[in-house]
Structure 1
Amino acid sequence: MKQYRIDGAEVQGIADLYEQFNRELMADEDWFLGQSLDGRNDVLYRVDGEVRAGQPATFVWTDHAHSREALGSDATQRWLQNKLSQPNSFNQQRIQADLDDLQNGAGKSYFELILEVFADHPLIDLQIR
């Protein structure tokens, strides 16, 4: 079984999380995963394929409480505001609505969004500790 580790204590923000994803998932690649939920999802499809081929995969996310806080509302707002500063790259109405929801206490944090990406891949065992 292939095991990937995410050390939540090392996550101070979104960039740190992707640094760990790259270390764990992209070691044999000649490119790196950017800070993109879609890109993250695509890489997990590759892992899904490996699982289907008989190579089970587990992600062990330790100190998740630290990650949850580091990837909470403040980090998510900065991430969304950065997207708003790039009007030709992102759907501004959707990003603004996401930001408004977050500021009103109804939106999802980046941590929750990452968990949703994992949930789209039920063949991958995510263990949050």
Structure 2
Amino acid sequence: MRDKIQEYAAVEAAAMKFVNSVAEGNSTYAKELFTEDAVLFGILDGVMERGSIERFYNNVDTVGAGDNFKARIDVLAVEETVAVVRVLEEGWGGRIDFTDFLLLLKLDGEWRCVAKAYNQNSNTIKHI
């Protein structure tokens, strides 16, 4: 059952922790959002990334977002205890555009992310 509109705002606020971490190059905010056992999947510059969310934290902490970084949060669905969020990123690290999908669960009354899957826009891939 679709949840109340106020719950969409709570999910958006949770996802903002992700955006703030990326924008500031500081994983501290994201660590409040993701569960300890959260997973990551995606292809970065043609190389498959999968596994622990620690990979994401490392990327955030070692590559600054850049002065022209922009992000948009779209809350796609909120269904009582599960939510799906799409985050559009432009200019991460000064060159990469991403579309991230975050899967959140409501755990002990708080929206927490359990999985992140992403697409790197093909026109921003740096071939290694």
Structure 3
Amino acid sequence: MSDAWKTALTVLQEAEPDIPPGAHVMTVVIEFPPGDPGTPPHRHPGPAFGYVIEGEMLFELEGQPPRVIRAGEAFWEPGGDVIHYSDGNNRADIPSKFTVTMMCVPGRPMLELVEPQELEQRRDRRWQAPA
């Protein structure tokens, strides 16, 4: 019997999320064509965990600098009140594909778009590059 299973596991990320009571879990696959800006600013009621399968994603959460997540890399967001500004395809020449597992709150959609007036009110919470 092989002992390969002992080294088969690779931890991609660890987190200590706040999971809403009564939450259910949903896993989805998102595919964006080359250069697609992705979902408009939004939030998820519960935490979300993802993994980029193909291409690159430009990922930005409220209060954090934008960063590029490439195929084979994982990401997560706490959900709740945090705005997710960007999940678009970072490349204009290839598609992007990623999977997301979300802890969904009963009675609420898994994704809620943020209205422009709220974005303006919270402008000071978005990360700004040093001058």
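Any read-out appearing in this document is the output of simple, stated calculations on the displayed coordinates, not a laboratory observation. On a predicted model such as this, the values are computed, not experimentally measured, just so you know. Cβ atoms are built from the backbone, for glycine too; each structure is taken alone.
Tabulated results
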read-out	value
Distance in nm of label points 7 Å out along Cα→Cβ at positions 34 and 98 - highest-scoring structure of 1, 2, 3	3
Comparison of 1, 2, 3 - label where Cα Rg over 2.2 N^0.38 Å is highest	3
Origin of the value -1000, where helix-only ellipticity at 222 nm (-39500 (n - 2.57) for each DSSP H run of 4 or more, over all residues; to 500) was derived from one of 1, 2, 3	3
